[in-house]
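These are the structures, in structure tokens.
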Structure I
Amino acid sequence: MRIFVALDIDEEIRRRIARFVEGLSGFAPEARWVLPESLHITLKFVGEKPPELVEEMKNILAGISVAPFEVSFRGYGFFPTPKSARVFWIGIEAGWALTRLAGQIDAALATCGIDIDKEEHEYRPHLTLARGGGKSGSPHRQKGDQSNTNFQELQRRLSRMATPDFGTMTARAFFIYQSRLGRGGSTYTKLVEFGLR
């Protein structure tokens, strides 16, 4: 099973982002755009794991205690840089609460051996909208990154617009998701919900 842990986003925010993407996707036709129903805030990518380890994860993550918190979606950017863009994203603002939750998940999963892919860099929450050149969605520079025109026309268009603000929601739960790769891209299924308290 291909697994990750993430926050879902409110439907009204999802609709606003979908309208934003509808108006802009034609300016980066070669990019692979994320379907609106697939949008989520990744807290921890776990990868391929056997079902019995997923059961262990459920028990461990149930012990996490973080109060509900506000998450705002505004602004945008490109990873790793605008000139060598691989990823077009929306900004997320949640203070320390989101970083604390991601850290607790990371620490909890390390107790069952899931720390192989532990991030070397600080957690940088964002909502990926599209991927251009290369397969990686990493926000950090990688070998082979170079100047490209993946999002050049989109960047010109965005520079003439006001900074987008998609709204604020209260995060009340996080989820274990299963990812299945298919012809049209990945589809995500929620396996378990953990309420914030």
Structure II
Amino acid sequence: MNLLNDLTLQQIFTRILAYLIFAAAHGIILAGAATLLGARAPRQAGRLTPNPMAHLSLWGLVMSIMFRIGWILPMQMNGIRRWKLVLCAVASLIATLALVPLADLLRPAILAWIGGTAGAFIALILNEFQVITVASVVLNALPLPLLTGRLFLIAAWPAQERRITRAAPVFTVLIVAAMLLWLDTGLSARLLDAIGTGY
């Protein structure tokens, strides 16, 4: 497996920037939705911010570079009811996904306003952001302790929130291992190419 050898410095750099945009967007959308629904923990933890560093998951970043799919740091949601947890997860995923067509609207304006190499580079970052966002929203809809879908688990078993949170590192290893195995089959490249064909 020589995936990293196949990546150019430009691809690595654009994927890092695209992931940071995704992390900032999904993080503040999720924290904002939770705050509107009555959760105090996201604000207290400093997550109600567009600063991507507040939401960054190191492994989510690594997976975005390697596979163009990732996740943010899990967010605590103490103090809101089960149905609000479900609503928070669903609304944040849909709102994050809605940014994909918005990037299509921004791209021509950026190319016209900035133009040249800089405009083309920003357009490339937007392309990567769209691919990473679509793939990551699909992944994060899964009810796994590491992902946004963890809120579905907590809604189903609120008494087990601490145990679900403690399971996140185990699922990090499992997801990374699954991605590496999937890479060997070639399915990941074909799927991500299919997602990215429109951008």
Structure III
Amino acid sequence: MWKNIEVGEDMAYTIYIVLTKTGTLLSKAIGMYTGKAMNHASIAFDEELFEMYSFGRRQLNNPLSGGFLQEDAERGLFETADCVIYRCKISQYQYLEMMKIVRYMYWNRDRYKYNFIGLFGVMMQKEVRRERAYFCSQFVATLLKVGGLKVYQNPALMTPHCLAQLPYLEKVYAGKLADYLQSVRSTAMLYG
């Protein structure tokens, strides 16, 4: 169904996997289970993170209002977040396949829900299938797989830490998300 394309030097596009520590109750609970600091995963299609997507809370003060969203890396839970950012070179084909799914989900975002039950599946190492429902790292892993990148386990069992272990991801930044944004966005304004 999907072509499996290897990452190579001739890749023309770059995507970014953004792992964050937002400090929410859910993030802390996941961190207690995983023992890892970064417990939210997003995928971005630009270095400045304007095109950043994930599954998370739709309303800042309501953790149960989860679903698909385009995230604003400067506001809400991200304002004081720590992060680790990875990049990956991909082909035009891979980029278009991923963007096709993201655009479809964006235009149908009211139909998608956060897969809270799936988090328990991760803990029990058993996939919980729900139609149009993902948790953050499941969504990112699924999107990578749709793009033809190798994901070495079932996306429904992947944590943000699992994403960080993918060998084709190159770590480009670790620290405050606000500092990263200030650096790349001011550089883009100077040279853009």
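Computed from the coordinates by the stated procedures, all read-outs in this text should not be read as laboratory data. Because the structure is predicted, anything quoted here is derived from the model rather than measured. Cβ atoms are built from the backbone, for glycine too; each structure is taken alone.
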Origin of the derived value -23000 (helix-only ellipticity at 222 nm (-39500 (n - 2.57) for each DSSP H run of 4 or more, over all residues; to 500); candidates I, II, III): II
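For which of the structures I, II, III does the calculation of volume of the Cα convex hull per residue in Å³, for residues 44-99 alone return 88? Spell out each step's value before the answer.
Details: I: 116; II: 101; III: 88.
Only one of I, II, III returns 88 for volume of the Cα convex hull per residue in Å³, for residues 44-99 alone, namely III.
By the measure distance in nm of label points 7 Å out along Cα→Cβ at positions 132 and 156, tell me the structure among I, II, III with the highest figure. If you can, show how the numbers build up before the last one.
Working: I: 1.3; II: 3.0; III: 1.8.
Once distance in nm of label points 7 Å out along Cα→Cβ at positions 132 and 156 is tallied for I, II, III, the winner is II.
Given a value of 21, 17, 10 for semi-axes √(5λ) of the Cα gyration tensor in Å, for residues 84-163 alone, calculated from one of I, II, III, which structure does it belong to? Don't skip to the answer; put the middle values down first.
Details: I: 29, 18, 8; II: 36, 11, 8; III: 21, 17, 10.
Considering all the candidates, the number was obtained from III.
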Thinking only about relative contact order in percent (Cα under 8 Å, 6 or more apart), which of I, II, III has the largest value? I
